[in-house]
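Before anything else, here is the set of structures, which you'll find just below.
Derivation of every value follows stated rules applied to the coordinates shown; laboratory data play no part. What you are looking at is a predicted structure, and each value in this text was computed from that prediction instead of being measured. Cβ atoms are built from the backbone, for glycine too; each structure is taken alone.
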Structure P
Amino acid sequence: MKKSLIVMFIALLAVAVLFTGCAKKEEPVKITTLTLAQGKPEIDAALKAYAATWGTANNVTVTIKSIGGTSGGLGPALKADFAAGDMPDLFAFDGLESYKEWENLVLDVSSEPWVSKTAVAFKYNNKVFGFPVAVEGWGMAYNADLLAKAGIDPATLNNYDGYMNAFAKLDSMKKELGIDSVVSMAASIEMGWVTAHHNFNSLLANGLPYGDLSVVDALLAGNVDATRLSEYADWVELLFKYADKTVLTTGNYDSQVGAFATGKAAFLHQGNWVDGNLKGVATFKMAFAPHGSMKKATDGIFVAAPSFYAINKDSKNLAMAKKFLTDLATTPEGAQYMVKEAGMIPAYSGISLQPEGQLSQSVQAWSAAGKVYSWSQYYFTGDFRDKTLNPLYNQFATGKINKAQFVDLMTKALIANKK
C-alpha cells in the first residue's frame, strides 16, 4: 500500500513538472511612457487629469512637465533636458524663433488628421510642425462693475488718453471703490513674460492689420520708429504708475491675478488664460479693452495661438505621441478637457462646447467681430526678450531708470539686435 502511494506521488509530480515545463510563461504587460513638457502652469492640473485618464485607456503612463509662470521658462528647461539626453516625447514651443532652436528635432506632422481641422497650426516652408494648443487673447482685462461705479465707459478705453483719464479717476476713488491699486501689473524678473513678451507686443502689433509685420521687420533691421517707441514708453509708464508697487516689483503670477480676482484692482494685464484662476473667486462682470499704447484709438485685442506642441522625431513612442495629439483635437474627451476643464478656446473645428470664462468669451467676441491684432513678439528670440528686454522693464518699474533712459536703452537694444 505504501509502495503504491509512493508510485502515485511520483507520477503526479512528473505530470506537474511536465505541464509546468510546457506552459508558456506570460509576457509582462509593456506600458509605454510618454512625456509632455509644456509652458502653461495654469492648465497643469487639468492636463494631468486628462493625461491620466487617456493613459489608462491607452495603456500608457503619461508624464506632464509644466514649466512656466513663476517657475522659470520652458526654453532653458528643454535645453537642460537636451544636454542630459532626456528630451520629452512632446514639447511646446511658442513661435518661429523658438521653432528654429529645435527644428532638427521637430517631426513633420503635415499628414496628421487634425491638421485639416485648424487654421492656426504652426507652418514652416509649407509644412506643419506644430499642434496649436488653443486660441488665446489679451487686452486689458477690466472689472466692469468697478468701472460702472466710477462712471467710466469701457468704450473710451482705446488709446493712451482714454486710459490716462480713467486711471486718474479710479485712483482718486480708491477708498470709495475698495481697491488697493488701479491696475494689477507685474514686472519682476520672473514675470518678464508679462512685460518683455506680452506688453512688448503692443509696440510691435497694436493698431496694425492682422499679420502686418512692418514694425517687426523694421526693428529686426535696426530701424526704430522714435515716435511709436515714445508713445509706447508713455503706456508702460502709465501702467507702472498706477500699479501696486509690491505686486509690480516683486509679485508673482498668483499675487498679480489674485489682486484682480478679489476686486482689489480694477484692471489686470493678463489674458484669458487666467479664467481658471478667477473661477469661484471673482464674482463681478469683466471683459477686455484694447491696449492704450498709442495716441490714436485702436479697436482690437491681441489674438493668436499661444503655443504649439511638437513631436520629438527621435522619440521611441512616435505612434503614441501622434495618437495623443489626434485624440486631443478630435474626441469628445479631448474637447471636454480643452474647453470645460482647462477653460481654453479650442483651435479646432467640430467642437461645439463653449468656454464658460468671461475673458475667454470676450476674446471670442472680439474675434467674431474681426477686431484682432497679431502676436508678433515671437519673431524675436527668447534670449533677446528674456535676457535683454526683461531687465529693462524691471529697472524701469523699480525706478532704477527713468522713461527717457528706458527709451534710450530700448533703442540701443533693438539696434544691437539687428539681423
Structure Q
Amino acid sequence: MNVKIKLSDCLRPLMLGALFLGTTANAAVQSIDKVVAVVDNDVVMQSQLDQRVHEVQQTIAKRGGGLPPPGVLDQQVLERLIVENLQLQIGERSGIRITDEELNQAVGTIAQRNNMTLDQFRAALSRDGLSYEDARDQIRREMVISRVRQRRVAERIQVSEQEVKNFLASDLGKMQLSEELHLANILIPTPESANSEAIQNAYRQAMDVYQKLKQGADFGQMAVARSASENALEGGDMGWRKPAQLPPPFDRELSAMAVGDITQPARTPGGFIILKVLEKRGGGTQVRDEVHVRHILIKPSEIRSEAETKRLAEKLYDRIEAGEDFGELAKSFSEDPGSALHGGDLNWVDPNALVPEFRQVMAQTPQGQLSKPFKSPYGWHVLEVLGRRATDSTSQAREQQAMTVLRNRKYDEELQTWLRQIRDEAYVEIKLPGADQAAQ
C-alpha cells in the first residue's frame, strides 16, 4: 500500500493538484535558492517548484504514463503553484486561520481513513520519504484553500426547490440520476474577454490534442502537458460525476458513450474541454431498513441521581412486564417531549439516525418484545419494537442527488471562472528561464 497515494485520495475534495512534499526532493535543491515567480505580495521559489515537480514526476511514473518535456512540466506546475499561492494570500487577508486542534483532527481523520493509528501514520510517512511536519503544513494549506473556496464560491451558489423539481421532471434528470461516470478532462483555456482570433487559436490547440488522443496518445500525459484545468497534474482525473453536473453538450452526450471514449472539444465559459470516460456505475432502487419503535426516557437530574434514574427505569420495565400499558406509562413518565404525548411512539425511524446505544439495543430486540433498561447519552431507556420494514427511499434519495448534481454543476463552473479571474487580476511576473515573461 502506498501511503502517499492514499493520502491524496483522502484529501481529494481539497486538493489543488498539490501532493505532499518529499524529503527526497530536498536533496536535489540547490543551496542558493531563487525566485521563479512574483505573485502579488508573495513569491514562488525554485525550491518549491523543484519539490512539486519531483512529486508530480513520481505520481506520473507510478501511474505508468510518460513524462512531458521538462520545460512543459515546469510551466504547468508553476502555474498551479501561482494559483495556489493566490488563494493562500486571499485566505491570509481574509483572516482564515486553522487552529492546531482543527489540524490535529484533520490529521487524525486521514490516519483513520488509512486504518492507522497516529503513530502508524507517522511511521508510514517516514517510510514513504515524507516529513510529518511537512505533511501537516500541506494539510493546513489545503484546509485554508478549501475555506477560501467555500467563502468565495460555494456560499454564493443557490439551488431552489423548483430547480430540483424541474430537473427531476426532465428527461435529462431521469436519465442522469441512473448512473455515475468516472471522468478525466483536458481544458484548453480562452481569455475572459477573448477575441475571435484567440478563440480560434484555442480551438486549433484543442483539436490538435484531440487528434493526438485519437491516435493513441495517453490522456493523463496529455492532461499534464497541455491542460489548464486545476486537476491537470492528476492526469485530469475529475472523480465520479453525474453527466448532468457538466455543461452542455456533455450532459446528454456522455451517457451514450462507452468506457474509454473521448469527446470532441466543446466550448465552455473557461475554454475548450475534452472529456474521457474512465469508468461507469449504475444507480437503481435504494432500499432503507426502518423500525417502528416506542420508548420511555428517564433522565438523571440535580434532584435524581444516576442510580435513582436507573431504578425508576427498572420499575417501569417491571410494571410493563406485569401488564400495565406502555403508552400510558410513557405519557406519565417519559422525559422525551417529542414522543411522550404519543405514548413514546417514535414512529418509523432509520436506525442510522439514532445514537449507537439505542440502535444496538433496538437491533437486538425481537419484534413485539420489550428491551431491558439501558443507558444512552440522553439517559435511561426502555423500548419496544413494534415492527420492521424495508422502505424504498429512491424518491427521497433522488431529490438529494438532484440537489447535489445541480450544486456541483454550478460550483464547477463558478470555480473555474473565479480561479481564472483571480489569476487575470493578479500581478504575476514569471522568472522561470525559458518561460514567457508575464506581468498583469
Structure R
Amino acid sequence: MPVPIVEFTDERLANGLRLIIAEDHLAPVVAVNLWYNVGSKHEEPGKTGFAHLFEHVMFQGSAHVGKAEHMALVQGAGGTLNGTTWLDRTNYFETLPSHQLELALWLEADRMGTLLDALSQENLDNQREVVKNEKRWSYDNRPYGSWNEKILGHLFPDGHPYHHPTIGSMADLDAASVDDVKAFFATYYAPNNAVLSVVGDCDRETVRALVERYFGPIPPNPSIPPLPDMSLPPLLGREIRETVEDRVPLPRVYIGFRAPAFGDHRLDALDLASQLLSGGKGSRLHRRLVRDERLAQDVAVFTLPFIGGASVCIGWATVRPGVEIETVERTYLEELERLASEAPSEDELDRAKALTEADELGALARVEERADRLSMYATLGDDPGLINTLLPRYLSVTAEQIRDVARDVFRADNRVVLTYVPKPAGDAADTGEAAA
C-alpha cells in the first residue's frame, strides 16, 4: 500500500513567521495551527508554570477581542479550538468551515500582536487560580497524578530544563507579577518564534495574503534568549527507586528510562518496541501479565519524544488485587529484558508495523492532525517534510534494530522505578521515600 504524500509550501514572512500551507479540498473545512517555540523548558528557576499559564491567558482577550470572546467567535462560526502546553512548545489551534478561515487568522494574529493590551491584574489573578485548581485536580488530588512529575524529576537532573513539570509550582504561580508575565510574553510570543500551519479547503495565495495582512505588521523579537546546554549522558547511570503512599485504589509500578532524542532513528525502533510490548491485547506484556498469568489489571509502554538531550520511555502495570507488587515488577522487567536479548519474530514485527501504520494513516486523514504535525516537525526538527518520511522510516525498522535499542535503553543502570501503594487507612499525610 503506497504511503500518501502531503503536499505543502514552506516560507517565512519578513518578520520571521514560518508559514506552511497544505491544500486539501476533500471537505469544506480548514485547520489553523500555531506553534510557539516556548515550553516549560524555557522557564527560569522561581518562575515555573509561565508557559502553561499563557495557554490560559491567551483566551482572556486582546486589543480587539473581549474576554473569552475568541472561543465564542470560533464556536459561533461552527468551529472547534484549544491550546496545549508541553516541555518543548505551546500550541493553539482551530478547525472551522473553510469560509471562516479569515476569522481564525485574525483572532490568532490579534492575540499574538496585542495580548498585552488586555492583560490586567484581574485577568492574571483569575487565570492563576484556574491553573492552580487544574494542578490540584489533575496532579495533586488525582490517583497516581504525580507520576509524570516524579519520573521526569528523576530522569533529568536538578537544573536541567526538563526537570520541573509543565504545570509549575504553586509558590511560583503565587509569586508571578504582571510585569513578570508581560516580560515572558514579549520574549517568546513573537512571529519569529512561531510556526503557522494552514491545512484544508483553502487557496494558497489567499492564505498568504491574509497571513501577510494580519501577521505581517507584528514586529519580531531579535533577542530571544538561547537555551542552556541540555546535553545529557545517554544513560541515567544507576537505578533510582521511589515508593509513594497515595490515595490509590491499587498498587501500580511505573518504570522510566532515558531514551534517544527526537530525530534519532533509534527512537523509531523504540516506538515499535513499545507496540510489541503493549500495543493491544496481542502484545507481549498484555498476553503475559494480563491474560495468561493474571498479574496486572493493565499495562502500558510508550515514548515521550523530546529534543533536549534525551527522550523518555515510560511504562506501567497496575497490580491485580491479591498479587505481590514484586511479582508484577519482576515479570514486567523480564519481558523488557527478553526483547533486549532476542529480536522479535517476523510475525510480531509485522503486527507492530501494521498497528503503527494504522495509527499514522488514521491521524493523517484529519486536517487538524496534519496541521499539528507540520507545525510540530517544523518547530522541533526544522523539517516539516518529516510528515512524509516518518511512516516509511517506521516501516523500514528491522527486528535487530528493535533488539539493539531495547538492549541500550532497558538497562538496570538507566531506570527509575516508581511504586504507588495505597495509603494506610486513617493516614492523611502524603509521604514519599526515595533511594538510589
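Quick one: relative contact order in percent (Cα under 8 Å, 6 or more apart) came out at 18 when computed from one of P, Q, R, so which one is it?
The read-out was computed on structure Q.
In terms of distance in nm of label points 7 Å out along Cα→Cβ at positions 39 and 327, which of structures P, Q, R is highest? Working shown, then result.
Details: P: 2.7; Q: 6.6; R: 3.9.
Evaluating distance in nm of label points 7 Å out along Cα→Cβ at positions 39 and 327 on every structure, the highest lands on Q.
Among the shown structures P, Q, R, from which was the value 1.00 of FRET efficiency 1/(1 + (r/R0)^6) of positions 111 and 199 (r between Cβ atoms, R0 = 41 Å, to 0.05) calculated?
Attributed to the structure labelled R.
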